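Bear in mind these aren't lab numbers, they're just calculated from the coordinates by the rules spelled out. Note that the structure is predicted; figures quoted are calculated from it, not measured. Cβ atoms are built from the backbone, for glycine too; each structure is taken alone.
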Structure P
Amino acid sequence: MAGIHVVTDSACDLTPELAESHGVRVVPLTIRFGDDELVDRVELSAKEFWDRVVTGPHMPETAAPSPGAFQQAFLAAADEGADGVLCIDLSSGVSATYQSARAAADEVAGRIPVAVVDSRTLTMGTGLLVLAAAELAAGGMPLAELVAEIESMKARATVFGVIDTLDFLRRGGRIGGAARLIGSMLSIKPVIEVRGGVVEVESKQRTRTRSLEYLASKARQGGALERIAVVNGAAADIDVLLGMLDGVESTHDLVVTDLGPVVGSHAGPGTIGLCLVWAAGSGPGAGQNG
């Protein structure tokens, strides 16, 4: 099939149905529980992952795909007659996945042009960019214009999350130990943000309900929304947040998915993520430099 094909990695948390319906090829990361090594979304579903996290003796670890895994995906697109490939990956600030994709792109350069974009975000923050790219590619947009469009869109993408504890992030080296200590001492429920491609503590709320209210307020503060998604990491109160988002409008329908094994390994159970892409000219801080 001619045109631009879109490739991503499994940290984007697109459901298999969404990926298939948009013609997106997903390269999986690997999850380890002790000596068990499982391929994300192939040998380990989101439900199976969370069951293991909650009941199993081992904490999960993640590993980026090899360049060879991306190379296979790019060559498959070439075999299908693609004119080029746009590969959008989770932030290089937290994973070597982007570097693997870049290495693979160099290897196949003589066969098919591949542009690799560092989303600088996580979970459905990346997933929303991938969905947009797939829709634009289906409309016939050429590779160079696609890259420019997604680069513009990623500057308007934001991911916030409510987590039960900073311990998973601290253990994985994704956040500083001092922030974890403060949260534990004061029984604070932290709100995190993916900022500059890495995870930061955005706010410290004193109750879970207040943290969800704070999260929902983020969707109402920046003006027009282009895309919105909510991800659920084995959180019993996911419907509470969805209720709080009632009435929030965006150009595209709200997407609700499970937080998958890759990001879930570092965020832990009870995590809820809010992923936003603001419309051009909207978003927090829009117009401040004009």
Structure Q
Amino acid sequence: MFTKISVDIIRSMRPKQWTKNLVLFSGVVFAKEFLNPALIIRSILGFIIFCFLSGMIYIVNDIFDRVKDRKHPAKKDRPIASGALRVDHAVTIVLIGIAISAVSSYFLGIRFCGFVAAFIIINFLYSILLRDVVILDILGISFSFLARAGAGVAVLYPAVPSIEFSPWLWMCTLFLSLFLAICKRRNEYLVLDNAEEHRKSLSGYSDNLLDQFVVLTATATIISYSIYTVWPGTVAKFGTTNLVFTIPFVVFGIMRYLYLVYNRMKGEDPSGVLLTEKQIMIDVFLWIIVTGLIIYT
């Protein structure tokens, strides 16, 4: 019995979605501290906390969505929607899990703790209110990504007191997360029968509007990243303009993802695409290698 509940809890925490928390490592990478063992350990601990905390947030979402999920072709088999995991048990797990995450985050510094608090507040607002409001639903998702990125910088403080996250990198994170969220909404809008019954905000969208949002955010992502690579602050920090050579990887990644969204209808699960789509996996790997060589050599 205990083993079954444990499995259901882990399933509800959606481990494959934790790839989103890899953005926490952007702080230590772009601070040129990736070879510093002490800061790597701090980043790993921050990553673990956010993975655990993300799992709690997914359980919260499943609690709120359990009635709608029972009508969804895939989500109906989730432990809470199917009844395998009782709601009262899930609530208890969430309260304990969030308390553990909050206390743990304090030991990584008050700034990191602040971003953890922001992440919790944003996601609770999303679950209670934002997800039902057109545009605010996708902005809520994007803000949680920004909280992760901020946490990746804050976890390095005070060891790197002068650390800053480039405003253009902030913008790139914002637009990329919006792009992925909009592609997800587009897939839901087109694929689900009676889409508004599964997600209230979908009643306010149209395929034409979502297509325009996709173009807008995809373009903004590429432009903001491109500006970041040649921004005076970036060039001064890394002592080179060679980051421009990483732009083709970003362009290919966006274009390949658009191909999957429009020709393969795979926009519903961005994390799943990252873990299973070979060309995107290779593209991300090459971007990491080339970026690392430019920054650290």
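At-a-glance table
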{"item": "Structures P, Q, by mean count of other Cβ atoms within 10 Å over residues 9-16: label with the highest value", "result": "P"}
{"item": "Among P, Q, structure where helix-only ellipticity at 222 nm (-39500 (n - 2.57) for each DSSP H run of 4 or more, over all residues; to 500) as derived comes to -10500", "result": "P"}
{"item": "Structure responsible for 23.4, with mean count of other Cβ atoms within 10 Å over residues 225-232 calculated and labels P, Q on offer", "result": "P"}
{"item": "Read-out relative contact order in percent (Cα under 8 Å, 6 or more apart), computed value 18, structure in P, Q", "result": "Q"}
{"item": "Ranking P, Q by distance in nm of label points 7 Å out along Cα→Cβ at positions 41 and 201, the structure that comes out highest", "result": "Q"}
{"item": "Distance in nm of label points 7 Å out along Cα→Cβ at positions 25 and 209 from the coordinates reads 3.8; which among P, Q", "result": "Q"}
{"item": "With distance in nm of label points 7 Å out along Cα→Cβ at positions 17 and 217 derived as 1.6, matching label from P, Q", "result": "Q"}
